[in-house]
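Coordinate-derived values only; no laboratory data. Just so it is clear, the structure is predicted and the values come from calculations on it, not from any experiment. Cβ atoms are built from the backbone, for glycine too; each structure is taken alone.
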Structure 1
Amino acid sequence: MLAEDLEITTPIDVDIIALDKDDRVVVLIEVKIIQAQEKAAKQRIADYMISWMKAVLAKMSEQRTIIPYAMFVDTEQILIFKWDGVNLSEPVCSLNTGEILRHYQPEFGSQQIFESYLETLIEAWLRDLAYQWKSEMPPASEQITIIGLLERLAGGTTKSGVQLGNFVYRDKLFDEYCDRA
């Protein structure tokens with residue numbers, strides 16, 4: 001299924017967003033545990049999720065919100081794409097999920113993991129990139145720098161379980177404020 005075939009309406013539930021130091025969304029992140037065993041089936045699921053992310057980015061662009069990066073994460077790989085408001089690039093960075101996340105959870109990959117915990121580990125890594133809270137050179141810092149993302153993450157934060165729409169719903173208090181405005 002192509003992104004053009006997907007009907008996207010707002011608000012849009014997304015797994016994680018990364019915000020820059022000025023609270024602008026710089027990365028849309030989707031995290032999935034793919035249960036399929038066959039390589040072709042896993043690829044179809046990943047392709048669908050990437051198409052879905054492209055459709056979400058296009059919808060946000062229609063509303064004049066350009067989110068410059070998208071990230072798809074599963075237990076095997078982290079794929080990072082660039083979005084220019086019209087086109088989603090091929091992956092500009094491909095990382096091994098286990099190599100990245102074992103820095104934060106040494107047993108990663110040796111036991112069953114749930115999607116919410118995978119999201120938590122991805123947020124820990126992104127926040128480490130933004131603030132170096134765990135290490136001076138977080139995993140994949142060089143690759144993230146090369147694609148221009150590290151500079152955008154610096155001083156920012158992440159939010160999970162958010163909705164994107166005409167604006168970002170960051171938390172309940174923000175929602176209530178916007179409802180009154």
Structure 2
Amino acid sequence: MRGSGITIRGTDNTGRLLDSLQQLGAKRINVGVFGADDSELVMIAAVHEFGTEIQVTDKMRGWFAANGYPLKKETTVIKIPERSWLRSGYDESIDAITNKVQELLPDVLENNINPDTFMDSIGLEFAGMIQKKLRNLQDPANSSMTTERKGSTNPLIDSSRLVGAIRHEVER
């Protein structure tokens with residue numbers, strides 16, 4: 001970790017500095033899709049993040065056949081592959097976020113940026129990075145049926161509801 005760039009010239013601001021540190025220590029940034037917003041989108045987000053297997057029912061078999069995609073008799077499970085957008089987005093973005101924290105933290109400690117504003121700006125930037133990851137994810141590809149039905153090869157973008165639901169919260 002590089003130096004913070006803060007010079008202590010006296011101890012008369014120690015109370016303010018400790019207050020800022022306590023405020024930061026009492027907060028946590030969460031990024032993702034939240035159940036209070038839309039439980040259906042949380043389920044969709046989780047299915048794509050971790051993948052799933054869906055048991056084929058007679059009703060599903062009928063729907064596929066009626067829409068021109070008859071399932072083979074031996075098809076008993078539909079597999080939706082894992083397309084990690086949140087975990088991999090975190091892994092790909094954490095260094096940039098760490099650099100942003102290191103860049104802005106001295107301003108918080110010098111009382112130039114309010115700790116709440118700092119946390120919100122970091123969360124907003126992190127959410128934007130996760131949205132970008134979701135928009136750009138291409139692997140594994142959609143099935144040919146899915147591509148044909150939605151008219152796009154992007155596995156995680158259909159109506160853009162999911163990408164639009166990614167946001168941050170600062171726990172206070």
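Can you rank 1, 2 by distance in nm of label points 7 Å out along Cα→Cβ at positions 63 and 95 and just name the one with the largest value? Spell out each step's value before the answer.
Numbers: 1: 2.7; 2: 4.2.
Across 1, 2, distance in nm of label points 7 Å out along Cα→Cβ at positions 63 and 95 peaks for 2.
Can you tell which of 1, 2 yields 0.65 when FRET efficiency 1/(1 + (r/R0)^6) of positions 23 and 103 (r between Cβ atoms, R0 = 30 Å, to 0.05) is derived from it?
Derived from the structure labelled 1.
Given a value of 18.9 for mean count of other Cβ atoms within 10 Å over residues 15-22, calculated from one of 1, 2, which structure does it belong to?
Label of the originating structure: 1.
Here percent of Cα pairs over 20 Å apart, for residues 55-158 alone has been calculated and equals 59, so which of 1, 2 was it run on?
Value 59 for percent of Cα pairs over 20 Å apart, for residues 55-158 alone corresponds to 2 out of 1, 2.
Where does the value 0.40 come from, among 1, 2, when FRET efficiency 1/(1 + (r/R0)^6) of positions 111 and 135 (r between Cβ atoms, R0 = 35 Å, to 0.05) is the thing being computed? Display every interim value, and only then the final one.
On the way: 1: 0.90; 2: 0.40.
Of the structures listed, the value fits 2.
Of the structures labelled 1, 2, one was used to calculate helix-only ellipticity at 222 nm (-39500 (n - 2.57) for each DSSP H run of 4 or more, over all residues; to 500), giving -17000. Name it. Kindly include the intermediate steps, with their values, before the conclusion.
On the way: 1: -11000; 2: -17000.
Going label by label, the one that fits is 2.
Computing relative contact order in percent (Cα under 8 Å, 6 or more apart) for each of 1, 2, which one ends up highest?
On the way: 1: 28; 2: 33.
When relative contact order in percent (Cα under 8 Å, 6 or more apart) is calculated for 1, 2, structure 2 comes out on top.
Quick check: 10.0 is what I get for mean count of other Cβ atoms within 10 Å over residues 71-78, calculated from one of 1, 2. Which structure matches?
Attributed to the structure labelled 2.
Looking just at distance in nm of label points 7 Å out along Cα→Cβ at positions 39 and 143, which of the labels 1, 2 belongs to the structure with the highest value?
2
Thinking only about percent of Cα pairs over 27 Å apart, which of 1, 2 has the largest value? Can you show the working numbers first?
Details: 1: 25; 2: 45.
Answer by largest value of percent of Cα pairs over 27 Å apart: 2.
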